[in-house]
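**Q** Listed below are the structures to be examined.
Read the figures in this text as sums done on the coordinates, not as results from a lab. It should be emphasised that the depicted structure is a prediction, and the values quoted were computed from it without experimental measurement.
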Structure 1
Amino acid sequence: MTAGGAALLVRLQADQTSARRAQDKNQLLLLGMVISEVKNREIELRRDAVDEDVVDVIRKGIKKRKESVELYGKAGRTDLADKEQAEALALEAYLPAQVNPDELRAAIREAIAGGATNVGAVMARVMPLFKGRADGSTINSIAREELARG
């Protein structure tokens, strides 16, 4: 990694070292997996990862784990669902602070006033403004509410 790279990746690596020293096997495996996914992303992008890339990897990891929680819950495997839920919560600690829903709602109303007439158009205008700071599903649900109001 070069200077000016991902401070978040450095934090993940430091936390992995701490987990190794504390012999926290679950945290060590989780962080190792995330760091590995970031390294794969660097190979894919053919450049060093920046914080935005690391946040994307973490968000995908959280989404994957939440989907697993749902599937395990339906299958009656609460032990596995609990493990996945704990991992998702641990990863959420590395995400930047989330945007206030009122701020999202204001930006969505502005996009609608600017001519966005469907969810896709609203998402296209609003997502770049809140990249890494707001979940796409949250923006989508607020956009649907605002469009339904007319």
Structure 2
Amino acid sequence: MLRKLLFVGLLAASTITASAAAELPVVELTAGFHRIEAEVAANQADRSQGLMHRRAMPQNRGMIFVFPVSAVHCFWMKNTPLPLAIAFLDEKGVIVHIDEMAPETETSHCPPRSARFALEMNTGWFKAKGLKPGAVIGGIERLPAGR
């Protein structure tokens, strides 16, 4: 009985996480000829939740954080068991900084200068694609305004 209750509880928790993720709009971005399906976190609640509690993410899937203004926006990995890479982007989608983030840590990851967007992908994704600061992420113009 206890095993059955535990299974039902885990199933309910995964359903809640999956349905919460499904509610976010998805936009197609590009990095050269690489296609990215990015969930859009454009308000404070969605940005605060981010990819917390996710254990896996498809290879070319990520999350784009849209801020109302350019600033030095910092990220951490509290409650995030999935190792991630983050690229900070300026207003035009130019990568200004890339960092790798270890899971379940509270280390701050901040760009060296102002950024308007942050794109989180699976760890090593940017490096594997040969993307560095100065590369451009396409499709930024299709994003909603941050609020």
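**Q** Relative contact order in percent (Cα under 8 Å, 6 or more apart) was computed and gave 18; which structure, 1, 2, did it come from? Spell out each step's value before the answer.
**A** Numbers: 1: 18; 2: 26.
Corresponding structure: 1.
**Q** Now for a separate question. Please state which of the structures 1, 2 yields -6500 when helix-only ellipticity at 222 nm (-39500 (n - 2.57) for each DSSP H run of 4 or more, over all residues; to 500) is computed from it.
**A** Values: 1: -24500; 2: -6500.
It traces back to 2.
**Q** For Rg and Dmax of the Cα atoms in Å, the calculated result is 15.7, 57, so let me know which of 1, 2 that is. Don't skip to the answer; put the middle values down first.
**A** Numbers: 1: 18.1, 56; 2: 15.7, 57.
The correct label is 2.
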